[in-house]
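Trainee: Once you scroll down, you'll see the structures, which are given as structure tokens.
What follows draws every value from the coordinates through simple rules; no lab data is involved. It should be emphasised that the depicted structure is a prediction, and the values quoted were computed from it without experimental measurement. Cβ atoms are built from the backbone, for glycine too; each structure is taken alone.
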Structure 1
Amino acid sequence: MAANGVASIGECMLELSGQAGPNWRMGFAGDTFNMLWALHALSGERPATYVSAFGDDPFSQGQIAFLAENGIGIGQSPVIPGARPGLYAITLTGAERAFTYWRADAAARQLASDPDALAKNLENQALVYFSGITLGILEDAGRQTLLKAVAKARAAGSLVAFDPNYRPRLWRSREEAQAATSEALAVT
């Protein structure tokens, strides 16, 4: 089968944005999700897979349903019992937007928990995309599992795209982020 699909790997979060009054608007967003969403909107004929890990709560099920309703699958991404999606809120402070994150226990941090499923999700893809945020939410072992799966996809003919998207709060040190970015660039 010819490679035709696009797989984007990362974290789709719940987004709360401030509105006038006491109400908040909720949506789904995240760097790798936003890229896949836009690419799929431009070229809906290509199969699109969002590779992550999801919880089994109503919000996670809402994410999965939203993706499916819009033609984006989750492949063999794990559903983790008791897990929930990450969350962030956007508030306005004058003319600037401020972001507050709750992601320490997000299901997406376990996206590399099943190496075989992760590798299967990347098989036969024309494009595999991931980011520095994807790397930053993973522990060392998960990061290595991800990079091995991406390297395997590249060796099989997939184009690999990596956006460094550095977020200091996701890393123990700048040196850790630099080392992980160098490893990611080696598989692109």
Structure 2
Amino acid sequence: MTAAASLRLTFNQFRSPGIGILLLAALAVLGAGLGLRDPWPADEPRFALVARQMVESGDWLFPHRGLELYSDKPPLFMWMQAALYWATGNLRVSFLLPSLLAGLLTIALTYDLGRRLWNRQIGLYAGWALLFTLQFTLQMKRAQIDPLLVTWVTLAHYGLLRHILQGPDWKMWTLGWFAAGLGVITKGVGIIALLVLI
């Protein structure tokens, strides 16, 4: 099978009504209230203000909170918030968008991995189960670093498991390692995805 045929097959699998309904439901559940609230203490206001200051000052490389360098957390999450704030111009919307996008991507990856390893129905069950897991849904509705970390770890597992169980697929192997690296610069513990190799 050629790469183009494989890509067409993947897109055709995502055009099924089941995954469309799942992703629309996820968008409705995870996106409910987007733009209707301000950041909640303790972490959300800090991250949102650092992101806003990046955009307003033009200093994206070194995050600041006020006049002091903000080195408490790796900057990837705040860079995403800042980029979305720059694109939308609305802090009340942009501070929650990284978590929403992370939630949608995590559900899509869970579905696709279940579909590839078993069948489409198992993939849908896995996606729905993840969406209605209370802790997952609550975390994906908050402007925290954890939703993004969950997505990078899921993407790392996705790539590594596809290589190990369906491979060898060196592109998926590389994707797994790259996603684990993104997890490290998101929170520092993204490397835990590599435990699947043991």
Structure 3
Amino acid sequence: MSEKPASLAKLGTIMQISYVPDDYDAALDYWTQKMGAGPFFHTEKVEVENVKYRGEPSDIQFSMAIGYWGDVQVELIRPNNDAPSMFKDWREKGLQGVQHLCLVVDDLDHARALTEEAGGEVIQEVSLPGGVGGAFYADYGGGPGTIIEYLQIPQAGLDGFAAMRQMHLDWDGQTNPVIGKE
């Protein structure tokens, strides 16, 4: 067996499952009402910089909702423009289900080097505002739902995720299922 998959597996633990649903609001209802995930934190305009899709600059605009389902973070994404992106492509192809999984890594450059060694293709990349981190999305050729996001964020971001998870654990399952969305 090759060493490359083991090296990739050691980069981190899957902490997020991400979807790009056809109906964002229906997906929020499904996850909060049927699955008991939440509360979700909605951001209408996600701030990212230096976006590249397949190596070319892109002015992607999208909304996002993040909530917890036990220890797993669930992310819902809604593209808000026609700029080239993996989110737009997903919807145009009519794909459903898991779009990507996310790992938090300590060193994005190291993760990228291992991705390239393993034959993965970086299809999208973003920087967080102020240069405090970023992410890239890699396709290893496994088909829909097998894209991996590698995310590097500061401790404050990790603390925010921990606070969201704690809110989920303390949540009554009914009050304010989606925070930040009118």
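Trainee: So if we calculate distance in nm of label points 7 Å out along Cα→Cβ at positions 104 and 168 for every structure here (1, 2, 3), which label has the highest result?
Mentor: By distance in nm of label points 7 Å out along Cα→Cβ at positions 104 and 168, the leading structure of 1, 2, 3 is 2.
Trainee: Assuming -22000 is helix-only ellipticity at 222 nm (-39500 (n - 2.57) for each DSSP H run of 4 or more, over all residues; to 500) as calculated from a single structure, say which of 1, 2, 3 it is.
Mentor: So the calculation was done on 2.
Trainee: By the measure distance in nm of label points 7 Å out along Cα→Cβ at positions 16 and 40, tell me the structure among 1, 2, 3 with the highest figure.
Mentor: Max of distance in nm of label points 7 Å out along Cα→Cβ at positions 16 and 40: 2.
Trainee: Compare relative contact order in percent (Cα under 8 Å, 6 or more apart) across structures 1, 2, 3 and report the one with the greatest value.
Mentor: 3
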